[in-house]
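Novice: As structure tokens, here come the structures.
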Structure 1
Amino acid sequence: MNLASTLCVPLAPRLDTSGWVDSLRAIVGAESVLADPKELLAYECDGYTLQRHPPTAVVLPRTTAEVAAVVELCARLNLPIIPRGAGTSLCGGVLAVEGGVMIALTRMNRVLALDVRNRRALVEAGCVNAWVTREAAPHGLCYAPDPSSQPACTIGGNIATNSGGPHTLKYGVTTNHVLGLELVLPDGSVQWLGVTPDGGEDVEGYDLRGALIGSEGMFGVVTRALLRLIPTPTHWRTFLGVFDTVDEASHAVSDIIAAGIVPAALEMMDRLIVSALEEAYHFGFPLDAGAVLIIELDGLPAGLAAQAGVIEALCRGRGAREVRVARDEAERAALWKCRKRAFGAIGRLSPNYVTQDGVVPRSKLPQIMQFIQETSRRHDLRIPNVFHAGDGNIHPLILYDEREPGQVQRALAAGHDILTRCIELGGSVTGEHGIGVEKMDYMALQFTESDLDAMRTLRRVFDPDQRCNPHKMFPGSKRCSDFAVRKQAHA
């Protein structure tokens with residue numbers, strides 16, 4: 001038996017589909033509604049596979065009008081709605097906990113307009129992140145947020161969790177690059193929040209755009225977004241710093257930021273990740289290195305030379321035995337291709353893994369990395385690391401085999417220990433993956449009850465009946481049975 005598939009059970013009887021599925025087909029067309037249990041299996045979870053439950057039906061609309069009509073029907077029938085992009089999220093953020101209608105926006109995937117003069121792009125929510133830069137590149141522009149899932153993840157999903165990526169250290173995360181967005185509210189009405197596509201940089205009245213970004217699909221369904229584009233950097237220096245230990249590399253990260261240098265990107269990978277990547281892609285990583293840093297500077301050539309000298313000196317001062325510089329654009333692209341495929345290479349190490357997304361102050365990186373190593377030994381599980389070191393956003397990957405008795409429980413307990421330690425060090429339990437169903441318990445550790453009440457109140461302004469992506473984020477929500485497993489594992 002597949003243990004992971006048994007961890008999440010329905011919390012209510014399966015919804016009766018008689019009649020209303022036909023109503024969905026009348027809105028979007030029969031070919032755009034999935035209700036067969038076999039078809040729904042592809043939508044039973046996202047990248048967090050420890051909890052699974054299929055929706056009652058999936059609709060694949062092509063226009064905002066279709067989304068609004070579907071949502072209005074669900075409001076009349078009191079049905080839950082679950083917005084979904086590419087399903088690359090890693091916290092169960094699109095889990096249909098009690099069934100309902102999943103609105104998959106992957107067919108709304110166009111770049112609708114490029115405003116080169118004002119450096120903007122109007123896109124549909126299902127537009128793949130990398131496609132925005134692809135369309136803007138001939139004009140010398142790009143879209144800065146670049147999650148590792150960039151070739152697959154969608155702008156709507158990025159908005160849901162306020163996604164980051166390697167190059168957001170310098171340029172900012174999703175909220176810094178979304179000027180405005182179109183939202184279908186849970187009653188089916190359509191609102192535009194923030195800067196309008198034909199407007200200036202100012203917003204009339206309250207700017208609710210920032211409140212929605214990071215709300216994990218609980219305020220409504222985003223259908224379009226107006227994105228800020230930036231000039232594509234014309235010059236760069238990309239380094240690979242090779243260290244014998246994770247501790248040395250962690251101290252080098254702190255030293256670089258303390259020196260007043262903010263690289264475009266500053267990433268760390270440890271030995272386990274490096275070995276998996278080298279086996280998969282043959283870049284030329286040193287297999288005996290304890291950790292490597294990828295450090296990228298961009299800007300004017302005159303400034304890069306001086307900063308490059310400081311970077312090399314700081315790395316060598318912390319024990320780097322080698323500091324390589326990418327020789328050309330091809331080598332640079334190959335290095336970043338490896339980094340962004342790191343999660344995919346984990347399949348060479350383990351049949352299962354769960355990714356954490358904690359944050360600590362950069363100065364506390366050595367402490368949290370030491371703690372992760374101790375956690376690995378304590379729970380007898382391998383925990384490789386690949387993460388955004390520059391902003392303290394760690395991504396320990398806890399490896400386990402669901403076929404082995406006790407390993408799921410140990411993996412959950414290890415994740416609990418790491419996230420709790422992040423809070424103790426003054427950090428957070430998420431930097432860009434979100435809370436979803438996975439991390440609801442930790443919200444009460446990070447926030448006061450008054451803080452949580454304020455968040456719930458804001459949510460009810462948008463979704464009074466709490467039907468939009470229900471049972472996410474907040475402690476006390478109805479949730480799947482494996483939370484009992486987590487508590488037992490850490491007892």
Structure 2
Amino acid sequence: MVPFFQQQRDRWLLILAAGLLLALGFHRWRSHQAVAPLQSPLPQDPYIQVYFNHSQASVYTDPYRHIQRHGDDLEQIIIDAINQAQSQIDVAVQEINLPRIALALKAKANAGVTVRVIVENQYNRVWQPLDAARFDQLEERDSNKHSERQRLIDADNNGKITATELDTGDAIRILQLSGIPWLDDTADGSKGSGLMHHKFMVIDQQLVLAGSANWSLSGVHGDFSEPESRGNANALIVLKSPAVATAFTDEFALMWGDGPGQKPDSQFGLQKPQRSPQNLTLGSSQVTIQFSPLSETQPWRQSTNGLISQTLAQARQSIDLALFVFSDQGIANGLVPQAQAGVRLSVLVDPDFVYRSYSEALDLLGVATPDHRCRFEANNYPWPQGISTVGTPMLAPGDKLHHKFALIDNLTVIVGSHNWSAAANHNNDENLLIIRNPIVAAHFRREMERLTTGAKMGITSDLQADLQRQRKVCGL
């Protein structure tokens with residue numbers, strides 16, 4: 001006879017096991033259950049289309065994690081544009097690790113289309129296995145990227161990467177094998193520019209895809225390690241205009257030079273000549289384009305951040321910002337008269353950057369915190385009358401607020417690859433678009449409303465605790 005206590009133990013073990021199986025099944029059901037659009041699609045301008053990977057008006061199935069979710073499938077939009085190409089495709093994107101995009105570029109190259117690719121040098125590497133010792137030496141960010149890339153390439157999910165899986169699942173390897181010419185920002189003979197931070201593609205001198213999204217799993221769909229993630233919040237803009245295409249092609253040509261294996265005449269970063277903003281008309285839209293960087297020896301007003309500040313100064317009713325990082329003091333100072341004039345400000349910054357000592361979000365809140373050296377940022381200016389409409393959105397684990405957009409008076413949109421930082425302004429290869437069009441603006445209005453829902457705004461308890469802790473450490 002089985003003792004009573006053993007019967008009870010076995011009973012509870014069975015209940016526990018059933019509970020774990022039920023929880024696992026519920027998680028899988030929730031990740032794979034059918035979802036429906038929550039909103040109706042907005043109309044699109046015939047010359048400028050706007051897409052968000054968190055749009056609540058669209059549904060698609062992530063092709064790698066096989067999760068049905070809300071959002072525009074940015075990867076498929078990119079592939080569809082590639083498939084339209086008849087003569088030439090120019091790609092300048094910081095990071096490309098999505099194999100379906102690389103395979104689409106390969107297919108077009110094999111069909112006789114001229115394809116050229118530029119990436120940031122730190123991402124111009126084929127995945128390689130690492131032993132435990134080398135893996136443990138990586139920074140957390142790099143180890144996470146390595147693991148995510150391995151899961152992406154590992155088609156049968158057995159933990160081992162075969163040569164076939166590498167040839168068909170590693171985007172850089174696919175580009176290598178395809179014969180497509182590509183280079184990175186070391187092609188000028190340097191160790192690389194600040195960052196080759198562009199995210200654009202030009203098709204047939206007619207079509208431009210730009211925005212904030214890297215062509216990566218985390219930039220578009222979400223992470224394997226975080227099943228709830230749906231990708232960093234990003235926008236993709238499709239512009240149908242030979243004039244816009246010419247502007248981006250000229251930027252590409254400076255970086256490309258004679259191409260790989262030729263003279264080292266590529267120009268990245270501050271090697272590129274100073275260029276003024278270009279003003280163009282697309283149907284009923286007015287579009288301004290500017291490329292970074294600009295030397296710090298030149299007037300700040302002529303820089304891309306200067307252009308952002310001048311554009312914000314035109315606001316009469318409202319300014320909405322959704323930014324990965326906000327650290328340019330000049331832009332923050334330029335918002336002071338707007339706030340004093342009664343312009344409504346709403347500012348969201350990524351949680352990893354919103355409360356750092358150099359974040360201008362703190363200035364707008366009217367507070368300041370010293371850095372790890374117990375120093376305050378030079379020229380810091382906390383607003384005497386701080387505002388409470390500054391904070392950070394609610395995001396799924398693993399996701400970031402990667403946007404770089406402003407919405408002004410529900411009419412004008414600032415968007416592009418350009419973060420609102422000194423590095424983007426004075427070191428990186430970046431692009432900025434200013435689009436004046438109410439149809440385009442309506443899409444960003446909806447995205448801002450989505451991000452603001454549930455956001456943590458004002459001087460939160462977490463911020464108060466951070467301020468007290470840092471000031472105590474510094475004896476302030």
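Each value in this text was obtained by applying a stated rule to the coordinates, not by laboratory testing. It should be emphasised that the depicted structure is a prediction, and the values quoted were computed from it without experimental measurement. Cβ atoms are built from the backbone, for glycine too; each structure is taken alone.
Novice: A value of 18.9 was computed for mean count of other Cβ atoms within 10 Å over residues 259-266; which of 1, 2 is the source structure?
Specialist: Details: 1: 18.9; 2: 13.8.
Corresponding structure: 1.
Novice: Where is distance in nm of label points 7 Å out along Cα→Cβ at positions 347 and 435 largest, in which of 1, 2?
Specialist: On the way: 1: 3.3; 2: 2.5.
When distance in nm of label points 7 Å out along Cα→Cβ at positions 347 and 435 is computed for each of 1, 2, structure 1 gives the biggest number.
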